[in-house]
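Following this line, the structures themselves.
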Structure P
Amino acid sequence: MKIVFVASESVPYSKTGGLADVVGALPKALASLGYEVEVFLPRYRITKPGAVVPGAGSLTVPLSAGFKFAAIQIAGEVNGVRTYLMECPELFDRDQLYMANGKDYPDNGGRFAAFSMAALEFIKRSSTPPAVIHCHDWQSALVPVYLRSLYLDDPFYANTSVLFTIHNIGYQGLFPPEIMPQISINKDLFRIEGLEYYGKLNLLKGGIVFSDFVSTVSQKYAQEIQTDEFGHGLEGVLRSRADHLIGILNGVDYEDWNPATDKLIPANYTPEGMQGKASCKKVLLQKLGIQDPVMERPVLGIVSRFVKQKGFDLIAQVADELLREEIYVVALGTGEPEYEELFLSMAEKYPEKFLVKVAYDDTLAHQIEAGADMFLMPSRYEPCGLNQIYSMKYGTVPVVRATGGLDDTVQPFDGEKGTGFRFRQYSPVALLACLQRAIATFRDRDTWSRLQQNCMREDFSWTQSAKKYAALYETLYATSAQGRASSAVPFS
């Protein structure tokens, strides 16, 4: 069975968040199960030079606003997965993937419309149609829309199904309806049952409505996005598709995230030999300016996009009281200017305790996972989250709000069993109380060691999650062979 992934980012080629980790790891896990897997991505300016081998030729993308011309490059075959890059400098040769100076590129709709149509045109060059096209987030949501409209009568795609995965429903791809003629979207689709959303064109909604099946990245999040609190206005659409919606927890790639083998940390360690973790802690603090660190103080790590979703407003509200404790806070990330400024101001106010680097730095991210004692994720909502899973592998205890994948993956520690600390109410009081419990537990070295061992024994590898995706692909393949059910695709 052939599966083609269409996504806007993937490690090691491009990354802004967890989507890239998933698209980089899941195809490898599926290939190990015997599937033929290809990945189609844009080539950005940041795509690592030298990784791309020209050879797949050129491609014409026939959008209504005018043809776009792209070069298709083979990025190589790794672990049985072949990756292709769409190179179109006019659209993708830019400093960042989606935005500049904190604002989305105004032509994002046209950029990713061209990318989506290029994917369908490129896939047609193969002699074998894919059984499933697996699309991810709003940037590839037009693939199922085009497939069920422009390509509806194309015999090549007669038995191809689409699985659409929502990684974060807070990002929907909203554009003015005037863009529709430019990106080859028929005006008949601009209605409440289609892509219309409060007078705007909603690409994520198109992916939800036009795909054969919808998945999201944890069981809890699949439930949450059907509620008014977490649905971001699409809860009704998702409830209408509840029979074709599933939550499958993300896995992680332990080839990249394993303290026993990680080449980016100063000392390796295992559950049986933890001495290296103390070395990682000391080097981390020294690297960030604490020349003579107090090793008895716990280090709270943060590696994140600095955005409202991540709960950083709560940290600001408890900072003064929290930093009366004998602790260090180490934060790494980039994002919205107000939150970058928030963290920098706290670092200026507490230079000996609050250590910040505003940047994307993969090496430092690994060093924080290894050198921190706790990992803080007080998210307002969190579809899955990967850092809490990485943290457990490194014996870095997660402190999280019980939402989405954080609730699915972190079990509250009771002194014997459990893997971390959780709080439910989104409030500074609840966060502070949870952190104080964690800090008190840290001071009991035997209990803390037991908690670390619990964390490091957890296994969130892609093996089990990939099998669940494989079962879903098989179901879609069997359904398409019998003729696609009209209830699954409202506009077929």
Structure Q
Amino acid sequence: MEENSPTNICIFNIFNGVVEGLSHFSETSRVALIYAIKPSDDLCIYDPQDLLKGHEQRLQEIYSDIPAWRQAISSALAKQPRGKFLTTGSLNMPGLISFGGSSHSLFYQMWFTEHHPDMCSIYPTERWLEHAGWLMAQDFSSGVMTFNTSGHVLQKYSTHAINDHIVKVRDNLLEHPTKLKTYSILDTILKISKTKEEGAWSRGTIIFMDPEDLEEIEFITKIQEHERPSLSNAKHIRKLLLAVERSNRELVSDGKTIIGISNSDIPDYAITANFHGDYGFIKLQGTKICSFYDGSFHSSAKRAKLVELEELLLQADIPKETAADLLKTIGFIVHAAETKRFGCTLIIDLNAVPARLAGHLIEPCIDLLDPHNLDLACALAKIDGALHILASSISLRGFACLLDGKSIQGENMARGARYNSSLRFTAEQKNIIAVVVSSDRPVSIINRGIEMNALHEWGPLPETPLKTEILKEHFKGYFNE
């Protein structure tokens, strides 16, 4: 198919809209698309940044029995009216989020993007991919494929994706039609998150429920009906949050006003907004859907997952039980630093004979499996210098330790001394892992002078449409149809 064909232009515009939108909602995100326009067409792939590289075997397993799955889609579409987008759902591939569907105008499409480790939930991203599929099917159906309207819609789809997920879940939970206007609620949450009271950011919880469900809530107190503040008055609601901050109480809203204050258990169907200062989370069924900060919604859970550290510890010469306890201990200190916004460095020493570090040596070493000692370690982490932690005994050997070493390639002067000294130190020391927490950056896992969880700088997206490839030719040697 020629690069500048209407089909390729349509794919190019929608594809770039998804990439740009998801890269703002999450970390930098790659996207891929597998599709077939007609039931008899070969499957084609559009993957300019090699997202699906390494997944060839799984894709071969999914798409090898072509006649069977094509017939299943054709049979399902035959029962649907024209214009219907029949969703296919996730392919459950490790490290990827996928969602697609079929329609009379575009027989099959499956969208893929990265499953970032620190996501609150994959579901808003699934709704994003689902909407990309629906828009592309509509563009193919209408024949208007060279305009970029759909791409622009997908660039700014975060609020819609969150709304779509909330509506989908609540429709399944509620026994009556909802009266909550989710878009209005999401807009209010962002306004409150940007409103300070006497120089302080919002803290506390607001739950949003349909009026007919309020009888299930036990109120501590209610505001007189004629004085209830409207959700549009973000400044007033911000003041009311002072009554519930740092407590088990919450403000209760019917979607239009604030009704009162409660300390009841929050029902699964209630939309919950938790404010934690300059960031917060939206929850449904007690589970985080997304976070909000800097005036917009994001997928980040605001907590480092330490996936790369877990992999390094599992490869180390220590018992699995010790590795699990050590990971939990390190995670506790890291999350304390993230929550309280201070930077620190943790040196995990895997050597039988501990490395020698200049700093305050502790005699005897402090057992970090003791919760009181772990709290002390969090306090000591605030002091300039690194914590020296022995992996075999999960104990603290020293604090305020200085890390030295010769300059190496890969240093980044924009990252500061804490990061670069860890690169140098681990490059010269064997069996040492450094965990660097910056107050304004993701947590870095460093081993042998290399940042193990560094963000990959993928090549830029093409500025003009690329020629799509036939799937079995793109992964030649894997597909034997």
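Read the figures in this text as sums done on the coordinates, not as results from a lab. Every value quoted in this text rests on a predicted model; they were computed, and no experiment measured them. Cβ atoms are built from the backbone, for glycine too; each structure is taken alone.
Identify the structure, out of P, Q, from whose coordinates distance in nm of label points 7 Å out along Cα→Cβ at positions 21 and 301 was calculated to give 1.1. Computing distance in nm of label points 7 Å out along Cα→Cβ at positions 21 and 301 on every structure in P, Q gives 1.1 only for P.
Which structure, out of P, Q, was Rg and Dmax of the Cα atoms in Å derived from, given a value of 26.1, 76?
Working: P: 23.0, 69; Q: 26.1, 76.
For Rg and Dmax of the Cα atoms in Å, the value 26.1, 76 is produced by structure Q.
When distance in nm of label points 7 Å out along Cα→Cβ at positions 293 and 453 is computed for each of P, Q, the one that comes out at 2.4 is P. Which structure, out of P, Q, was FRET efficiency 1/(1 + (r/R0)^6) of positions 277 and 397 (r between Cβ atoms, R0 = 30 Å, to 0.05) calculated from, if the result is 1.00? Structure of origin is P.
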